[in-house]
1. Given a value of 24, 20, 18 for semi-axes √(5λ) of the Cα gyration tensor in Å, point me to the structure among P, Q it was derived from.
2. With mean count of other Cβ atoms within 10 Å over residues 34-41 computed per structure, which member of P, Q shows the largest figure?
3. Of the structures labelled P, Q, which one yields -13000 when helix-only ellipticity at 222 nm (-39500 (n - 2.57) for each DSSP H run of 4 or more, over all residues; to 500) is computed from its coordinates?
4. Consider the structures P, Q: one of them gives 15.1 for mean count of other Cβ atoms within 10 Å over residues 74-81 as calculated from the coordinates. Say which.
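A short reminder: the numbers here are calculations on the coordinates, not readings from a lab. As the structure is a computational prediction, the values presented were derived from the model and not from experiment. Cβ atoms are built from the backbone, for glycine too; each structure is taken alone.
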Structure P
Amino acid sequence: MIERNTINHRRYDLFKAFKDNPMDKERIKKAIRELLIGMGENPDRDGLKETPERVAKFYNEWLEYDTELDCCEFIDSHKNMVMIRDIPFYSLCEHHLVFFMGNAHVGYIPNGKVIGLSKIVRFVNMYSRRLQIQERLTDQIADKLMSALRPKGVMVVIEAEHLCMSARGVRTPGAKTTTSAIRGVFAEYNKKFNPRQEFLSLLKGD
């Protein structure tokens with residue numbers, strides 16, 4: 001089992017590497033040109049002349065590794081679960097550089113403070129707009145909300161379709177992968193107070 005500290009160090013190294021080596025559009029353009037040649041294409045034909053530039057521009061605009069985001073806390077006495085369902089996202093699989101996309105469901109139980117609802121959506125967007133795997137994405141959203149707000153607990157469930165599985169390999173379009181991250185009281189079992197079951201009921205619309 002990998003300890004959480006080891007995982008956090010690996011995440012830090014990823015962010016540090018990106019900051020130390022900002023995106024090099026010219027290098028991306030050269031690499032895409034070589035990729036097209038490797039595919040047996042002519043990168044100088046009309047349809048492909050601007051492709052390296054377009055791809056470099058896409059990665060430069062789409063990928064983000066910023067972890068600095070104000071959480072906008074508000075003192076409030078609300079003690080019950082706050083949940084946002086069906087937050088749509090797109091992320092880029094780091095294994096094949098193709099998209100996986102779906103919905104994130106995020107819930108937390110306040111501990112004297114609540115957070116602006118839009119910030120929860122921004123957390124999902126912030127961590128999805130980078131080279132990712134779904135398991136890590138789920139953990140990062142939960143850990144960010146825990147560290148930013150210090151709630152009694154957080155639960156995140158992500159359902160996504162991966163193009164690397166739908167369009168290649170086993171080619172199973174429509175297959176969904178579900179991951180969860182459970183923190184604080186959501187990980188505890190209590191007959192009188194079971195926030196995990198409440199989260200799942202709300203997710204189902206019961």
Structure Q
Amino acid sequence: METLIVLGDLFDDLHRLLSASEVGKALRCIFKGARGLRVIFVTSLSSHDPILRESVHFKSDELDLHVYPGPVIAQLGGLTAFLTHGDLALRNGAQAFLINFLMKSLGKELFLEKALRQKLRLPADWWLFMGHTHIPGIDYEARVANTGSWRESWVLGIPYWRPPSNTYLFVESGRVELCQELFKAKRRGHETWLRRSVRKTSRR
């Protein structure tokens with residue numbers, strides 16, 4: 001069974017306390033049509049995503065869903081990773097984007113990711129994966145990576161203020177890659193269930 005990890009901001013306007021059943025209903029709507037997939041959803045603690053009192057788990061013949069309020073340490077494809085939305089580094093997402101954007105222009109890429117890793121004092125062989133800034137990147141020496149963003153629009157189809165990178169991290173056999181290949185099908189006019197679901201969710 002393949003594993004999909006979502007590092008927060010899966011929802012647009014659902015940042016309120018929800019029951020396990022409410023979260024399950026929302027996720028089943030998003031992943032409708034998926035088969036043979038394990039999903040690990042690490043929520044944003046600052047905005048957008050549901051507020052949970054504890055982790056939530058659902059399992060069916062088609063899906064294995066795990067929702068965690070906050071960071072998770074996981075074994076993925078032969079490596080250990082600290083998974084976080086990224087608001088541990090800086091709560092406000094717009095400010096996080098601005099800081100990483102400015103530091104990147106000064107030649108310091110993934111500034112907040114590296115600062116957070118240092119603050120957490122993670123073991124040298126662990127990776128830190130996060131989102132939040134919407135700026136994709138990977139640093140193999142520092143062992144930090146950012147998944148980027150898929151968001152295209154606000155409600156009513158109004159374009160989002162920064163274009164999506166349409167990137168994701170692929171982890172297998174101890175190797176980490178920053179990829180865009182998932183969406184080549186979209187450019188040929190054949191969208192995947194995942195792309196359809198993400199777009200619908202962003203417009204709620």
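1. Details: P: 37, 20, 15; Q: 24, 20, 18.
This value belongs to structure Q.
2. Working: P: 11.6; Q: 16.4.
Max of mean count of other Cβ atoms within 10 Å over residues 34-41: Q.
3. Working: P: -13000; Q: -7000.
The correct label is P.
4. Working: P: 10.8; Q: 15.1.
Of the options listed, only Q reproduces it.
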